[in-house]
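Dropping the structures in below, format is structure tokens.
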Structure 1
Amino acid sequence: MDTGFIGKVYRDGEVIVRQGETGECMYVIQSGKAEVLEQKNGRDVRLAVLGESDFFGEMALCDRETRSATVRAMGDVQAITVDKNTFRKRVLEDPYLAFRILEKMSRRIRDLDYELARSKNQGRNP
């Protein structure tokens, strides 16, 4: 039976998703840590460190846009992928799953808004 879940181990420094690539699935970290990096002015800037039970790439389930950041393994990372069809089935089985993902996405948006406002305020001369 195809469950739609495909596990994989990523080695230290291995790129799991790359900024600019088209995504078709999200990832859930089962063990290990991964860093989220954004390319700015030719440099990688760390946005976050994710750990067990964290997820990323969820926007690919909603749109066909390119990945907004690179995610790279910090040590060994075991992660499963969830495709769009599997996600839909899981949400029908457990509607609270969609709520938990929306909560996390909302937190990320608030954090980005805060950082944007902070960087704008730092650019002003009092």
Structure 2
Amino acid sequence: MNKQQDVSLSDLQIALMRVLWRRGEASTAEVAAELADERGLKHTTVATVLTRLEKRGVVAQRREGRQLFYRALVGEAQVRRSMVAELIGALFDGDARALVAHLVQESEIAPGDLAKVRRRLARGGQNGD
């Protein structure tokens, strides 16, 4: 998948991707087992979603005997950037400042968090605190 390509995922797809991001690689059965308690997903549902993600170029698939193993081809940060950009475009007319203002007004950001945001802005938006 192109590193610059937008990647927007559903909640279910993100849950599966988090398993792959955490493990590096996992079989369909391993992903299904990890998500069975959390979401009550069946093996067939997990297999279908992973196959669709593979067709989109979001994950890579390899076969070992009868088992399929998957690994992520996109990182969590790329998905986050893409989905936040989509959110800003759709709800805030492309104005990231409007999103930040909304979060502050709705008390989603605590005063201590504002200091962290200011430090990050002063560093040019680089990751880390």
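Couple of notes before you dig in:
- Origin of the value 1.6, where distance in nm of label points 7 Å out along Cα→Cβ at positions 54 and 118 was derived from one of 1, 2: 1
- helix-only ellipticity at 222 nm (-39500 (n - 2.57) for each DSSP H run of 4 or more, over all residues; to 500) from the coordinates reads -10500; which among 1, 2: 1
- Looking across 1, 2, the calculation of FRET efficiency 1/(1 + (r/R0)^6) of positions 46 and 110 (r between Cβ atoms, R0 = 41 Å, to 0.05) that yields 1.00 traces back to 1.
- With FRET efficiency 1/(1 + (r/R0)^6) of positions 30 and 94 (r between Cβ atoms, R0 = 30 Å, to 0.05) computed over the structures 1, 2, the top value is the one for 1, the highest of the group.
- Entry that produces 1.5 once distance in nm of label points 7 Å out along Cα→Cβ at positions 86 and 102 is calculated, selected from 1, 2: 2
- Once Kirkwood radius over Cα pairs in Å is evaluated on every structure in 1, 2, the highest one turns out to be 2.
- Answer label among 1, 2 for the case where relative contact order in percent (Cα under 8 Å, 6 or more apart), calculated from the coordinates, equals 34: 1
Each value in this text was obtained by applying a stated rule to the coordinates, not by laboratory testing. As the structure is a prediction and not an experimental result, all values here were calculated from the model. Cβ atoms are built from the backbone, for glycine too; each structure is taken alone.
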